[in-house]
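Trainee: Take a look at the structures below.
Each reported figure results from applying straightforward, stated rules to the coordinates on display, with no laboratory input. These numbers were taken from a predicted model, which means no experiment stands behind them. Cβ atoms are built from the backbone, for glycine too; each structure is taken alone.
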Structure I
Amino acid sequence: MMNTFSRPLRRSMANRQIAGVCSGIADYLGLDPTAVRVAYVLLSVFTVAFPGFLVYCILWLVIPEREYY
């Protein structure tokens, strides 16, 4: 039985709005990219302890971009 999370997390190039972070997370989890974006914005707005912009920038730097050959 194959683990669905055995593939690496990569930023998406195909369905990106800014840097492809939310789209890459959506691809990794098998979710709709729009749903992940909305959830991320709502989490960032409604929780004071979650600095959304800073975390997004860190993820942008840490998650490598998907390479297409």
Structure II
Amino acid sequence: MYSYADRLRAVGLCMRLGKRLNSTIRQLVYPTKNALRGWYREYVQHLDLRVQSVARAPKYSEVQRQAHHLCR
């Protein structure tokens, strides 16, 4: 997970480089193209980024994980 400052730095550099995603990623060595695209889109829509990035919901429920663990 990237900090607010990291995400803001990436978006700022992306804007300075003319929205060149690959050049931005090459200079920063992070993030993925899709993450940068999402951060940029969020910044353009809201003129800021959320302080904390939104965590994705778990792919498997706790019950499913326990059932899989028992099958091993």
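Trainee: Where is Cα Rg over 2.2 N^0.38 Å largest, in which of I, II?
Mentor: Comparing I, II, the top value of Cα Rg over 2.2 N^0.38 Å belongs to II.
Trainee: Starting from the value 1.4: which structure in I, II was distance in nm of label points 7 Å out along Cα→Cβ at positions 27 and 59 calculated from?
Mentor: I
Trainee: Here's another thing I want to ask about it. Thinking of I, II, which structure, once helix-only ellipticity at 222 nm (-39500 (n - 2.57) for each DSSP H run of 4 or more, over all residues; to 500) is computed, gives back -15000?
Mentor: I
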